[in-house]
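As structure tokens, here come the structures.
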Structure P
Amino acid sequence: MHNPLKTVLEIVYPLHCGGCGIHGNILCKGCTDTFRVIEEASTCPLCGRWTGKSIICGECMQEKRGFQQGYYGFYFETKLRDAMHAFKFNGRKDVGRHLVSLVKGTILSFAEGFDCIIPVPVTEKRLRERGFNQSFIIGEEISRITNKAMYHAVLQKTRDTKDQFTLSRDERKKNIKGAFTIRDRKAIKGKRILLVDDLFTTGYTAQEASRVLLGAKAKTIIFFALARTPS
């Protein structure tokens with residue numbers, strides 16, 4: 001049925017693609033056709049690095065990841081990178097939600113492995129600056145898809161850190177150390193948790209958050225990131 005209100009809104013506030021800016025769609029086909037989905041069968045089951053087959057990579061053998069399994073949406077490159085920037089820095093929550101919907105099948109494939117969802121938090125200062133937490137938006141959409149509860153106030157980021165992408169590998173590990181605390185230990189004790197973030201680079205943020213959650217007696221942790229940097 002034709003919706004007059006929707007037509008008026010589209011005239012006044014026309015949709016434009018989060019990847020290239022063309023009018024008409026949240027994400028146009030020209031952009032989504034360039035997105036590379038990360039395939040489990042050919043990547044490390046922890047960090048999503050391409051390995052040719054599903055085997056744990058050398059880096060993950062050396063690191064104590066904390067999470068038992070990792071799942072990833074897309075490679076962070078070209079138009080997908082532009083779409084993620086529109087989502088994260090330009091307030092395009094609709095782009096973030098649409099990106100999650102594009103990997104709905106992947107999410108449903110591991111939905112039975114967790115009891116609740118916890119987004120990687122940002123500090124109150126960053127929340128005020130940006131207006132929202134992008135990981136919360138991703139977690140909210142996963143909650144809608146899976147009907148699993150999201151606990152947005154259990155894990156807290158208590159101090160500001162530098163943006164991880166600006167730092168070296170060693171600096172990133174030091175930067176995030178001790179940045180998270182638990183506000184409600186009872187809520188997660190014995191729970192299988194899905195930890196959610198927007199982007200995976202070295203994995204130190206997920207690693208530190210997982211360490212804190214396990215310290216609060218979470219049973220197991222699965223990690224999901226909407227994108228990861230190409231390796």
Structure Q
Amino acid sequence: MIAVQKLKTLIAAALLGTPLIGPASMSFAANSDLISVTKEPPIVQIKTFDHANPGPEVPIKGREAATTHCSFDYVVDIGLQSVSSRRNGDIYSHTFKITRLAVRLNLPITFWLPDTVNRRLREHEDGHRQIYEEIYSNAEKTAERQAQELLSETFIGQGKTLDEAQNDAKTKIGIELNRRYGNEILAYAKMVTQLYDNATRSGTNRTPVFLAIRESFLQAWFMNLTKKR
């Protein structure tokens with residue numbers, strides 16, 4: 001039995017300055033100069049373990065034969081401008097307007113395969129990778145739209161100094177953006193991968209991986225369409 005894939009997001013970092021952009025990354029400019037999205041290429045690694053003695057570091061459970069983990073990572077660099085402030089004792093509350101959002105997306109994928117892995121099991125796990133990368137191929141559009149939506153909102157940061165209040169506001173904005181990105185991307189990814197495992201019986205039947213992937217995306221599309229009605 002193959003595990004339903006576990007996915008996670010990084011807590012977005014509230015950073016000063018400009019985020020580092022690798023030479024192989026791709027940048028996407030939004031309609032507004034206030035927003036930019038950088039999407040790094042997926043990073044794939046394979047880890048092999050002893051099927052008879054997996055060890056505590058191997059993230060498989062029960063009768064799982066293998067698993068593929070990925071992380072839809074989201075880091076954001078935020079520029080703010082204080083528009084108002086008030087004092088309560090030693091604490092200042094500043095209301096900030098967002099002046100810039102620079103988002104960086106990553107997709108690390110890790111295969112956990114037993115030393116006895118066969119062709120069918122390997123192909124099944126690679127199907128999960130294909131699903132993750134297909135969803136990631138449009139992730140910058142989601143990040144761009146969500147950042148654009150947040151530009152109209154204000155955030156309050158608190159601290160004993162302006163810098164402390166600004167960092168507090170940046171943390172709140174980063175967490176909110178991360179939450180929105182995770183809720184949309186992760187919910188969809190979990191749905192598609194669960195449908196894929198159902199279609200392939202977690203890799204134990206002979207359904208071709210390509211057909212199972214396409215069927216899973218089609219079913220997910222129909223399920224989302226039904227929810228909207």
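Overview of results
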read-out: FRET efficiency 1/(1 + (r/R0)^6) of positions 49 and 169 (r between Cβ atoms, R0 = 25 Å, to 0.05) - structure with the largest value, from P, Q; value: P
read-out: Of the structures P, Q, the one that 26 was derived from, the read-out being relative contact order in percent (Cα under 8 Å, 6 or more apart); value: Q
read-out: Label whose coordinates, when FRET efficiency 1/(1 + (r/R0)^6) of positions 81 and 201 (r between Cβ atoms, R0 = 35 Å, to 0.05) is calculated, return 1.00 (choices P, Q); value: P
read-out: Value 0.60, calculated as FRET efficiency 1/(1 + (r/R0)^6) of positions 145 and 193 (r between Cβ atoms, R0 = 25 Å, to 0.05), assigned to which of P, Q; value: Q
read-out: Entry that produces 22.1, 67 once Rg and Dmax of the Cα atoms in Å, for residues 41-136 alone is calculated, selected from P, Q; value: Q
read-out: Read-out distance in nm of label points 7 Å out along Cα→Cβ at positions 57 and 209, computed value 2.5, structure in P, Q; value: Q
read-out: helix-only ellipticity at 222 nm (-39500 (n - 2.57) for each DSSP H run of 4 or more, over all residues; to 500) derived as -13500 - corresponding label from P, Q; value: Q
read-out: Parent structure of the calculated result 163, given that volume of the Cα convex hull per residue in Å³ is the read-out and P, Q the choices; value: Q
read-out: Cα Rg over 2.2 N^0.38 Å, for residues 97-152 alone from the coordinates reads 1.19; which among P, Q; value: P
read-out: Structure responsible for 70, with percent of Cα pairs over 13 Å apart, for residues 65-104 alone calculated and labels P, Q on offer; value: Q
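Bear in mind that the values in this text are calculations on the coordinates, not laboratory data. The model shown is predicted, which means the values in this text are computed figures rather than measured ones. Cβ atoms are built from the backbone, for glycine too; each structure is taken alone.
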